[in-house]
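Chemist: Structures follow.
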Structure P
Amino acid sequence: MTDTTTQNIIEGLDRTVRPQDDLFRHVNGKWLATAEIPADQSQTGGFMDLHLAAEANVHDIVKVSANRVACGDCVDEDAKKVAALYSAFMDEDRINGLGSAPLAQDFNVIDSAQTKEDLEVAVGRLLQTGVPAPFGVEIDADQNNPSANITWLYQDGLGLPDEAYYRDEQYAVFRDQYVTFIPTLFCLATGENDAVAQEATSAIVDFETKLASHHMDVVDSRDADKTNNVMAWDDFIGSAPGFSWTAAFAVLGISKENAPEILVRNPEALTGFAREWANADLGQLKTYLKWNVIRARAPFLSEDIVQADFNFYGKVLSGATEMRDRWKRAVSLVDDVLGETVGKLYVERHFPPHHKALMEQLVDDLLAAYHDSISSLDWMTDITREKALAKLSTTVTKIGYPDKWRDYSALTITDSLMDNVRASAKFESDRKVAKLGKPVDRDEWLMTPQTVNAYYNPVANEIVFPAAILQPPFFDADADPAYNYGGIGAVIGHEIGHAFDDQGSKYDGEGRLNNWWTDEDRTEFEERTKALISQYDAYTPAQLGEDSGFCVNGAFTLGENIGDLGGLSIALKAYDIAMKREGYGSSMDAPVIEGYTGRQRVFLNWGRIWKNLLRDEIAIQYLAVDPHSPSEFRCNGVVKNIDAFAEEFGVVPGDELYLAPEERVRIW
């Protein structure tokens, strides 16, 4: 008997496309031919379907809280905050009546500055309430001492998605439209005339372009060594003169006393920013900061401002043609601000306890498969192998939801949307700064249960799977095991694989940045990864065309590509373990369903989970800023390197997905 999930995959196959030539379109071709991207979305597919389902589930939770409060039947303070925040966002008449008036408080912070020293204090005040600055601040575990928290500083402050948008000719069309967009939104937000707005636009673009010229590119920004720059407080202050870091940090509650050392991810960018700040006049800096205020606050203002903001960030950069419904935007804010309050209720409603037990078995199988694979690697010496296995054995697994929930008692929510936006940002800033001087909280999650995603945290050596991803097409408790190993099994393998990708492999089992490799093994590892870089450098998304100038950056996507390759390779081994546990000799002996072997079905669901359709604008943006490869290459680029795929589908020379055995990249 064929289970429904497997039957759906097989019925959806596009028989006009051979799996040997294009597994992605063989599995998803029928869907791709008929799928339509919703007007308010920039993409559609498996991930987006789950996101929309989670969004609807959260909406139901929020509405229940709001109804209980309205009926006077609610004593839970967090539920009251959920209801109040949602109601404040949904009060469209009040918000439209206020127009741009809620910006006055932020503008006053800027306008009242008489000197650059005053303005540096203003930067701290704005940053604390959610307005971006030319630098970002994070409090997190120190990768050189993972049990302690440290202040991280990083480059920030651009209105376009990445520094490349200011530099490369292929993004000129977006730069031109940005220059057209700024005065429109600036006029609406400030009430200034067009002449003033045009002058402001010149000042904004000039300063952002100068900032971007100092920014580290995306490849170097994900390099754990290049971004690991721990500096004593005084040394950092001395390295970036021209901006009063001490004054800005003081507003945030950061000082030499609680932050004697700072981890600076992008030293040259911050030094460059400080120099540009010193060289700019006070008027230009005020204009730039006002633009940051406008960008940050626009989604929470009157409809004309929201629409103008959407016309650039939603349409031009992302390709959506309509704004999301107001309730969806309200739910997003509630999710961002009170995510774990909502998450607690989400888990109660949508995450059956037995799903966690099934996931634990899958994780155990994947870890066992990684252990077997590392133990038998022919390219690694025993010295490095022993340390790799030691790291694997200390991997922490978190499934579904956290063991303890965040305390929101210090957060006050009122009927003023903009006050709530500021208060929630300050609450989060204060919560993080309070970590300084305290041990790292190993129970903290970086995602909420209703988030459709998963992650590996190298500084904690942990893999985390929120409840919302544990659904079809990734996971189905009633499905054929091959379905789950090709879906969530490969995702689990992917996240474990990040512990051993080009950057994660630089951390030891305690989460410390520490080279545990022999020189010989590291050299061999990097030779293999170079081959993977070359493969992906040659890929251009079909929708953009070979002559578009837009292609995959193999170095930028390397970590995710290693994760994908290792994830599927190890998922196949884990499936073998599962089949042996079920009484079969191996996965080769698993039942044939609808003419497909067990291992073939693993590959089919691997292809299915990457079902995705994007608008060109977001496809271009993702190539610039997303370290994941486009879906078609996450599918096809991986399977062509796996011997079992060639064996199961009879891939031979002349087939599009044929790669000579000696050219296949085998790492883990």
Structure Q
Amino acid sequence: MLAACGGDRDQQKPDKDSAEPAQTDELSATESVTRNGTGTGNAREIVVEEELGDVPAEFADNVYFGNFHVHTSYSFDAVTNGSTTTPADAYRWAKGEAIPAGVLGAELRINRPLDFYAVSDHAEYLGVFKKMYDPNSPLSKLPLAREITSKDAKVAFDAYARILDSMQPGMSDPTLSDPAITKPIWQEMVETADRFYEPGKFTTFPAFEWTSNPNKLNLHRVVVFRTSEGVPDMPYSALDSEDPRDLWKWMETARQGGATLFAIPHNGNASDGLMFPIEIDNEPLSADYIEARVNNEPVYEVSQIKGTSETFPSLSPNDEFADFEIWDYILSSTKVERPKNKKGGYARQAFLDGLSMAANGGGNPYVFGLIGDSDTHNSASAVEEDNYTGKFGIEASPEHRLDGPIPGDEANNQRVREFSSGGLAAVWAPENTREAIWDAVKRKETYATSGPRMKVRFFGGWDYDDQSMEGDWAKGAYAAGVPMGAKLKPGAAGKKPAFLVQAMKDSTGANLDRIQIIKGWVDEDGEQHQQIFNVALSGDRKPDTAGKVAPVGNTVNVKDATYTNTIGAAQLSAVWSDDDFDPEQHAFYYARVIEIPTPRWSTYDAMRVGRKPREDLPVTIQERAWTSPIWYTP
């Protein structure tokens, strides 16, 4: 059933995943439960810090936009690629000030300041490579320093590539991991975050990135502290261990020392299927693994500069929007290598695999919310398509971004050209403070955007009706249901879940094309399904007999890199109920909001230098938002 502003239900048939469901006997990680062991009769209770379904003590009536994933010249791969900025520069940029673009000159400035920002430089070699540029530092005398600081970009990049490829425990040069350098740099990062924190106006967080890169495969996590209280003297490095389980153990030790923290994984698309495993060492995921992952990693960074990892065309063949900003590479520095395994690398498939594990009597490690983020390495998270300034300091000009910054290195130039502009984390919270924003992320009341600041609400419940979105409707929605990121507990017999969704366009951005609700479930035979429902459409469009919807249109003038809001809608909303709901089946639901077509950053750059857009890059982009799911467990 549907009641919408310009919306209809998409009747397309669901996709079926032909793979066998994961066979596990793990615990459900969505609540405290008891399980039988492996036939021994031993019961084990899993304790999860916070049940899904918790709602804020105060009404979360504000949405705040920002980034947790930001690098400065203190990161080894930032300074070696032209960055000159510091954490203080990063915070100034987020507040609207101009900062240096890097070694190539120019300035970086955001069009609209952000609400929160966290500098999360790599823990590995933290500050060490920056010291190589200081003639008074002993590190500047190392043979490696002469290559790293070379004026020849190819020489410097090749040296950086060797370091990246050897960044594994037991393989790295110990002279590059000097705690005497790293410790004061880390303390400076924490102190700088404290100095720029303005409660109620601008929020900062102490943070770092743990950069696990086994066999050039991405298992990276950004670790974010709620406050500076109890922050350890040193960050945890992938040179200590590249196993996420060891990171989670370190985080637990940090909590015992007074810290409050979580980790945010990113770029599963570059993990070759390792980011979201269904087994480890040919064994089902253990109860300890599930408990640790759920407790330590509340959200996943689904969209950033290195692409979007919601889903992939081969994983969702009936999803016409599945090919959005795909960056299909692993992290090899010397040649183009693409991941072979898409499963285990994308969020929607992880949600489905988690349902399969739970439906088989096991646990669900993949009950994470969604955020967008940056991964900038020049302090400026260039999320605006018309103000894109690249990932690295060596991408300061349109020519560098379109052609590639490394002369003669086509493998890396290709990957740079295919970068996205990055995304934003959107957080529903009662106020702009460290505690309120961090707590909202922990409870998953978040959504991701590919850059714009559209305002999106999503609720699920058993008693919503066509009048549920009238007046001050959000407060009533909290009282009668649960928000994005929560668990919808079973309803009365015969009830079907209903969902409230509303999206308002970015105040300075493009109109909206549609709102979709994406459902995933596992049937009684263990088959995975996914289905997309177009619940609100702009204009007077209706689905055809096959359930497809005509495109919204396209107003983009490619030559001038402009568009008009003569199509689409400024606001869309819907009350949608799942008429095919089966109370015995595990399911998830999330909303996806899609804008009308607008020029992509590469089209803006081509216009600025008087070129035609590159034929190997998209000319337009339909920016979007993805809410955290709402889960149903029988």
Structure R
Amino acid sequence: MFKKLINIFFLVFVSMSIHAQRASIMERDTIYLDEFFGVEKFEHLIQDTLIIKHGNYSFSSELFNELLVNKISKLEVNGKYKGNYYQGTWQYKLTELEVDIIGIREARNMSLEYILNGTEKNASLDYNEGLPNGLWKIGIVKINENRRTPEITGGQFIFDHGVAINDFTFDDPQNHYFVRGVLNEEGFFDGDLILRFKRNREEIKETRFYQNGFLLKLSRFNESKGELEAEIIFNDVQKQLEDADGKIEEINFTISQEGFGVLFQNGYNLNDNKLTEQEEGNLILEEVIERYRKFSRGHDQEREEPKFNLTRRFKFIYPEEEGKLIRNVRPRLNIMLEEYNDFLSNAKFILNRERMDSLPYIFGFIDHARRKAQDMLDVIALTEDGFFDFLYRPNYYPNGLPNLNQADSFNYEEAGEEKEAEFDLGIYVDSPYRIMEQIEVFTDTLKQQTDEYLDYAFMEIRIFDEQATIDSLDNQIVQLKSKADALYSFLQVIPEDRTFEEMPLDYRVYRVIHNNSLQRLQNEYLDAENYDEKVKVGEELTCMLDYLIDQHEEILFIEEMPDRLDKEFTRFSPNPFFERDIETKILPAIYGKGTGPLFKYYAENLFESRNCKDLQSNLEKFRKLENRLKELVKRSDTEEVVRLDRALRRENIPNRIERLLNL
């Protein structure tokens, strides 16, 4: 007995602790409905440092004043939370007023004289663990010259696990409309839906009849004129409902489980009266629903928005083969589109379009093909995104795809004149039931045709480029040849009192290289029929000519090298007997062999240069030789250089001299 009393006392203590915890109240600034700034006050628990709203909740906004228009608004909210979710009945009062200031009342305590006009909107929304569940009521009280009038506008929906069901009504005398209808247990319109509204002061009554979310009949009667404005029987829907698991033409269909809101759509075109005649009434239905949604937005982690299924549709099941066709065609179309865009933006083709007869037409054809490819990709994208899952695709494309279901034409500009050409592949996408199959065939044919045009265009531009390159090489060769001939005095006649060997080095070098190499390369260039071979020989020829022109001063400098080096290898010392210094030649073998046999050997190699690389290499040898001899002069007193000089006395073979000089 004593132990039982202890346990009871412990449970009471824990219960009191929890109750004390639940009594914690927080008050803080917040924004409600993404618009109203104010103070919220709520009871909460603390679990693992997290604030869990649990218990009473209230919010009161500050007066929101819209500048320049003298409008004020205020929102008040009261409700309860259970474990961080909306629970039970939540009350909203939204006051929206226009303030007309009359004047200032002069007294000990000054005050404003004003008139208030506007509305007080009240909402009572039932929730269960964050889901709309139970009765949702909205009422609007009009405030006229500071006085509340009796409630004039009101309506209600009933929700079950978040979905609107059962009878609903909404009456708004101020805006002159009335709505009454029934939702079945799944939340779809079922039976009669009555809408009354005013249009240009005329009383209109619209009656719709739904069956499980499917609109079967719509009639609209102008009561002021006593005229029937519209009466539409949805025979297509009735027929499909009678065979809900059948097929239309070649496409299977069934009934969807999804809700699609106010608009009923069975694949109708935008100008179909089965759509257009719904518009006026749908606007009223949307406005009614929006009045409820206004109070249920935000706080997504704490409550769900109300779900209005209302209408449903037939779900179309297209052939499984379409998926395979799409997976095959779509990447190919993307590649084709990329190729077309690359071609149309290629600077080389753009610049030469007017210079080549065929390019303007090809440009126009490829641009038109690009649009065809994009049209097909757009339809594929709609299909993959499920756009036609609930919309009968043949209704959208009764004659196949526009611009692809028959021959058409395209325009292109040639020589400043706009021309028109036929575009007809002989293949069309003209069957609403075999769209993907025909798209595949159209794609194959389009690719084949455009590939031929692209190949031809690239061949033409290549020929054009090749000819431009050859023309450029021709001009370069002629110009460089004329310049080199003049620079090296090629046309000069050797005087009778001189031999060829006695002519200047530059004259001899150019004459020999011209006769042995330049003339040969020129003949090979002229005889070459292969483009690559012709360019290769032409570039070799221009390289040699250009290098000879560039190095002319260097060749003149080389000719004077023995005289320059003679000064380097001469030493002067004081003469005790005469004023003139004693002149002494140092390292005679190094100087003699370097400027004698080796110099002549290098000159012979230079004469025999057969290509640009040989020419560059042979001229470089003279520079290395001169630098090496100058470097040895600076070390003429070293034992190593003296031994080298003695060794060279016995050498006359150029290769051995070159090797000893470490060249």
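What follows is calculated from the coordinates using simple rules that are stated; it is not laboratory data. Keep in mind the model is a prediction, meaning the values are calculated, not measured. Cβ atoms are built from the backbone, for glycine too; each structure is taken alone.
Chemist: Supply the structure label, taken from P, Q, R, corresponding to distance in nm of label points 7 Å out along Cα→Cβ at positions 345 and 457 with the calculated value 1.4. Working shown, then result.
Modeler: Working: P: 2.6; Q: 3.9; R: 1.4.
Only one of P, Q, R returns 1.4 for distance in nm of label points 7 Å out along Cα→Cβ at positions 345 and 457, namely R.
Chemist: For structures P, Q, R, which has the highest computed value of distance in nm of label points 7 Å out along Cα→Cβ at positions 361 and 609? Please list the in-between numbers first.
Modeler: Values: P: 1.8; Q: 6.1; R: 5.2.
Comparing P, Q, R, the top value of distance in nm of label points 7 Å out along Cα→Cβ at positions 361 and 609 belongs to Q.
Chemist: Same structure again: Give the label, chosen from P, Q, R, of the structure having the highest value of FRET efficiency 1/(1 + (r/R0)^6) of positions 297 and 441 (r between Cβ atoms, R0 = 35 Å, to 0.05).
Modeler: Working: P: 0.70; Q: 1.00; R: 0.10.
Checked P, Q, R; max of FRET efficiency 1/(1 + (r/R0)^6) of positions 297 and 441 (r between Cβ atoms, R0 = 35 Å, to 0.05) sits with Q.
Chemist: Which structure, out of P, Q, R, was helix-only ellipticity at 222 nm (-39500 (n - 2.57) for each DSSP H run of 4 or more, over all residues; to 500) calculated from, if the result is -5500? All intermediate terms of the calculation are to be shown ahead of the outcome.
Modeler: Numbers: P: -17000; Q: -5500; R: -13500.
It must be structure Q, since only it matches.
Chemist: Can you say which of P, Q, R returns 25.7, 78 when Rg and Dmax of the Cα atoms in Å is computed? Spell out each step's value before the answer.
Modeler: On the way: P: 25.7, 78; Q: 23.6, 75; R: 49.8, 151.
Label of the originating structure: P.
Chemist: Oh, and also: Using the calculated result 12.2 for mean count of other Cβ atoms within 10 Å over residues 97-104, pick out the matching structure from P, Q, R.
Modeler: Working: P: 15.9; Q: 19.5; R: 12.2.
Of the options listed, only R reproduces it.
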